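What follows is calculated from the coordinates using simple rules that are stated; it is not laboratory data. Remember, predicted model here, so these are calculated numbers, not experimental data. Cβ atoms are built from the backbone, for glycine too; each structure is taken alone.
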Structure P
Amino acid sequence: MENAVPMTVLMRDPGCAGTIRSAGSMRVVRSADAAGVNGTHNVFVLALASELGGVTEYVRRANQRHVLRALLVRADVEPRWVAQMLDRADLRTLRNLLVHRGPELPRRVLGAWRLAAQDDLIADATVVKDMLFVLSCALERFELPFARLPALAAIPPKDRAQLEVADDGSYISWPSADVHLDIEAVRVALDPAARDRALHQKLVHDRRFGLAVAKLREVKGLRQSGVGGVSARQLRRIEAGEFFPRLDTLKRMAAAHGMKLAEYLDALAQTR
C-alpha cells in the first residue's frame, strides 16, 4: 500500500507524549533545534500555547522549507489568550495552525497522515449560526450552509451545535438526529462535479489498502475467518476495496495479527 512520505513529529506537549510515539514511518523527536528540520518532508509540531517560544525557530524553519503540515497547539491558557501567546513567541497566524484542548485531535490528524488519508478524514468541525465549518486532516476548510443538504436542514437549530467527530475522523454525527456526514458528502454538496473525482480517488485508495490487508494476512498465515470480531464476509469486502474499515475494526484486525494498531498500520504501509 502506498503511504505518505516519512513524518517527523516534534513532541513538546506532555499531554500527547504518552500516546504518540515513534513507529514505522513516523519519527517523534523532542529537540526543537531548527537544524533538525533539514531533510524532513512532513513536519508536525505539538506544543503548549504557554510554551510556544520554545518551538519558534523550529516552526519558522519548517515553514520556510514548506514542510510544516500542522502546528497543533494545546490551549493550556484561556482561549482568548492563544493569539497573545503566538505573538509572544513571535509566530504569525498560520494557515496550518490547529488549536485544541486534548490529544484526540492530534491523534486524528497524525493517524490520517499515516494512512495517507489526510484529504479524506476530518480533523475538526464546528457550527456558526446556520453554517457548518469542517476542517480536513490536510487542513482544507469547508463552509457548508445547513440549507444545502436536506439531512442537515432537518436538524433543529438548537441541536446543530451538538455534533461529534468520530475518533478516526471518518464522519461527523448528530446523535440526536441520527445524521452522519463524511467529508465526501461535504465536497459533493459544495461541488456536485466533485462526486466522480472523489469516488475515483476513494476507489483507488481503498483497493490499495485492501490488497495490503490481504497480503499481510496471508503472510501471517491467517484465514479470512480468523479475525475475531470481524466476519469473513466483512473482511472479504475490505480486501476487495469495497470500503475502508472503521477504527474499532482496524484494532481487531491488528490484534488478530498479534500487533498494536500502530504496528499494524506501519506493516500495511510497507506491504506492496
Structure Q
Amino acid sequence: MTEPIPQMLDVGSGAARRRIACLSQHGSGDGPGLLWLQGFKSDMVSTKAAALAEWAEARGLSLTRFDYSGHGQSSGLFEEGTLGHWIEEARAVFEQLTQGPQIVIGSSMGGAIALVLLKRLLAEAPDVAARIKALVLIAPAWDMTEELMWKEFPEAVRREIMEKGSWMRPSQYGEPYPVTRGLIEDGRRHLIGRLRWNPGRPIVILHGRLDPDVPFAHSEDLIGNIDGGLVRLVEVPDGEHRLSRPEDIALLFQLIDIVRG
C-alpha cells in the first residue's frame, strides 16, 4: 500500500501555530470511520498504524491519521511539545477532517488523548461528542506525565527537570529523549484523575500483562473510575507495551470489529 501525500492542517495561532500532517482514507462501506491516535514519540506510519490502514482499506472503512506537532511530518520541535498542544490537534483533526460516527483508537499516550478528548467534548460540545461511538485503547497511558513520569522519577531527576528545564530520559526503543518542565507542568492541566465518570459508549482496552512502560494495573485503575458498565479490559498474557506482533494486531482488529457492531 502506497502512502499518499499528507494534507496539512493549521492548528493554533500566533507563535503557537503548528502545521499538522494528516492522512485521510475515504471509505466506501457502511459503518463508523476510524481515527488513529498513536503514542508518545511515535508517528502515523508506524507498524500498527500502517497495518490498520491496510485493514481499513480492505474493508472500505475511512481512516484518519495525523502526526502530533514535533513528531513525524508535522512542524514543531519535540522538546516544545505538550499534552495541551497534542490534545488540541486531536480535537481539530476530529472536528475538521472526520465526518459521521467514528471509533477512536488510541495507543499508549494516544489512549490518554482519546479519553481526554471524549471527556472534554462531553462537557463542552455534546453534539460533537455524539459522533464518537466507541474507544479502543491500547495500554492507555492516562495521566501519563504525572502518574507514569513525575511520581516515578527519583528526586534527583525531578530537581534536574525543575532547575534545568529538562532531563534526558533513556529509552529502550531508541535514543534518549527530553522530558521537559513544560511537558510536566502542562500535563497537570489535562489530568483525568480518579473522579468517577460515565463515557456513555463502549470502551475496550487491550493491554499486555508484561508491559514495562504502562503497568497492567494502570488499566485496572482506569476501569475502577468508569461508570456505565460499558468498559472491557482484554489481557494479553505474554504481551509487552507495543503489542505490534501479528497476533496482537489481529486481536486489535477483532476488538474494533466488535465495537463496530
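Tell me which of P, Q gives 21.6 when you compute mean count of other Cβ atoms within 10 Å over residues 118-125.
That value comes from structure P.
Can you tell which of P, Q yields 1.6 when distance in nm of label points 7 Å out along Cα→Cβ at positions 6 and 102 is derived from it?
The read-out comes from structure Q.
Rank structures P, Q by Kirkwood radius over Cα pairs in Å and report only the one at the top, that is, the highest.
That would be structure P.
One of P, Q was used to compute mean count of other Cβ atoms within 10 Å over residues 30-37, and the result was 14.2. Which label is that?
P
When mean count of other Cβ atoms within 10 Å over residues 54-61 is calculated, the result is 16.0; to which of the structures P, Q does this value belong?
Checking each candidate, the match is Q.
Rank structures P, Q by Cα Rg over 2.2 N^0.38 Å, for residues 14-69 alone and report only the one at the top, that is, the highest.
Q
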